[in-house]
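Below you'll find a set of structures to go through.
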Structure P
Amino acid sequence: MITAKKRNRFLRIGIAYWTLVRGLNLVVLAFTMGMVRSMIVTPSLQKESFYLPEPSFWFLTFATIFTAAAGYIINDYYDVKIDLINKPGRVVLGRIIHRRLAIILHFTFNFLALFLAFWVDWKLSLMVAGVQVVLWYYANRLKRIALIGNTTIAILTGWTIYQWVWLYPSAADYLLLYALFAFILSLIREIIKDMEDIRGDQQHGCKTLPIEIGIRNTKYVLFGLLIGFGWYLIKAFFTLQPALIWYFILVLGPALLFWTYGLWKAETASDFGRLSAFSKVMMVMGVWSMVLL
């Protein structure tokens, strides 16, 4: 019989692992892959001479998810001391999950990702391996360098969508549209996270954008990115699918304005934390627009 104490312990451990691998982010990633399959890839299949059978598509999707989970683990592994300052209540490594076990999970997830990608195509496994190396180097070094680390993660985020163009070139226009959407929004979110974590980053010698140029100037950079982001969406939506313009006017546009106002007023770490969380909501809103293609 499982006692209440054991149930609470299992629940605590389960939440710790969910936190370690950023479970919510992985759910959003899986949702994005499913939407890409249903709304972009499937309509293009009749134009292709080669396409992945359904199991292989999901093999590559789970390879992407396992790679992302491994990246989150190694990022937390290297950032324990910084996180103890910035987010002490969310640190699970060394408290609930042993650091050695985290490394074992990191290598296990990477191996599973390589195995699944190789099952589909050995060339894809090489690309997955390259992403894994970049994620490790990001966690170990790049994330502490202004804009370099931010841009690296943004590129990898966009790549999770654009990678399918290698198999479905006829879907290139829409894949590029959403890959750039993911890239720009991810870049904005990564800079926001640096603003949220500035205290711990300063104490550990990081050279992020807010540390190098200050919070106010970083806001100006973000305002510039937001203006470019909005213009890109209007132009791309009207060019590729005019019906998406209404989605921008009624949904994404107001969300961008709300986000911009929040950035203007933001002062504290909790303010920037809320903006970072809302960026995830905007990502889902953007992915949902695929139903209008």
Structure Q
Amino acid sequence: MSYPKDVGIIDCMMGIPTHADRSGWYNSFKPLLNDQQSRDMFKMPAQYMFKDIPENTADVSDFVKWTVEQMDKHNIHKAMVGFNEDPTSERAAKDFGDRFFFDLPCNPGNGMEEVRRVKRLHAEYGIKSVSVFPAGTVPQVAINDARMYPLYACCIELDIPICLNVGVPGPRIPMHTQKVEHLDEVCWFFPDLKVVMRHGAEPWEDLAVKLMLKYPNLYYSTSAFAPKHYPKSIIDYANSRGSDKIIYAGYFPMGLSLDRIFKDMDDVPFKADVWPKFLRENAMRVFSLGEE
């Protein structure tokens, strides 16, 4: 069946551009890219995986307003975007606080300085999540590395989730930091920590399902995957015991257009009772977005 068009969608991974050329989003891990093609030729470091990266928006003068307009076209009620401590993020929070909520991209290598930053921005802007790209952190930091533990403890203290990229990273950088098996140790040691997997968990998606069955504090979001490529094991899990665990997240405008995502969405074989949870209700609960 097609997805319900009357559900106000919560998108748990979106970006707001700050200028027409979005390549600057990837500068933080550019030192990890060893091949010249990744460094110089791609619009994004995983471009070989995406055929329809949204084009640059040279004619846009107000990117915050433009992003909201794209959301409106697809009935996206709220979107989680990275808070970058810049004028764009601050304006999104001030002028469109009813449409955006924020995760805070973090570098666990910064130790307690990063913990203090999380607490400060949580108090000032109501940050709803911390996010870490383990393979894209310079230097790389594994999911179960001791340097991650202060951030995990901080998230528990603030009662917010942490979003972690898991599985083989798209950019041509080493993958060992993002092996899904690392989550077993983290979820065991921090039973009060809400962990949301990002970017697929492939090729260990079956293990991701097994760990979600094992740990009530572990969730999965569909970021960076067009709906036609959602792993079968994830769909099967959502349609059975995991209807409360799978959360919609797109990847606009980093790698996927909203037109592409929602064109594919009708073909996802979720059961009728799964759709509202997937598109909205699970995100509302996990990210504590309140009752609406």
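Taking Kirkwood radius over Cα pairs in Å for each of P, Q, which is largest? Before the final figure, lay out each step's value.
Values: P: 20.3; Q: 19.2.
Ranking P, Q on Kirkwood radius over Cα pairs in Å, first place is P.
If you work out distance in nm of label points 7 Å out along Cα→Cβ at positions 73 and 241 for P, Q, which one comes out largest? Intermediate values should be presented prior to the final figure.
Details: P: 3.6; Q: 4.1.
Of structures P, Q, the maximum of distance in nm of label points 7 Å out along Cα→Cβ at positions 73 and 241 occurs in Q.
Output the label of whichever structure in P, Q has the greatest value of relative contact order in percent (Cα under 8 Å, 6 or more apart).
On the way: P: 19; Q: 23.
Largest calculated value belongs to Q.
Of structures P, Q, which gives -8500 when helix-only ellipticity at 222 nm (-39500 (n - 2.57) for each DSSP H run of 4 or more, over all residues; to 500) is computed from the coordinates? Provide the component values of the computation, followed by the final result.
On the way: P: -24500; Q: -8500.
Here the read-out was taken from Q.
Which one of P, Q has Rg and Dmax of the Cα atoms in Å, for residues 129-272 alone, as calculated from the coordinates, equal to 16.7, 49?
Details: P: 16.7, 49; Q: 14.8, 44.
Answer by label: P.
Read-outs throughout are calculated quantities, based only on the coordinates presented, and are distinct from any laboratory measurement. It should be emphasised that the depicted structure is a prediction, and the values quoted were computed from it without experimental measurement. Cβ atoms are built from the backbone, for glycine too; each structure is taken alone.
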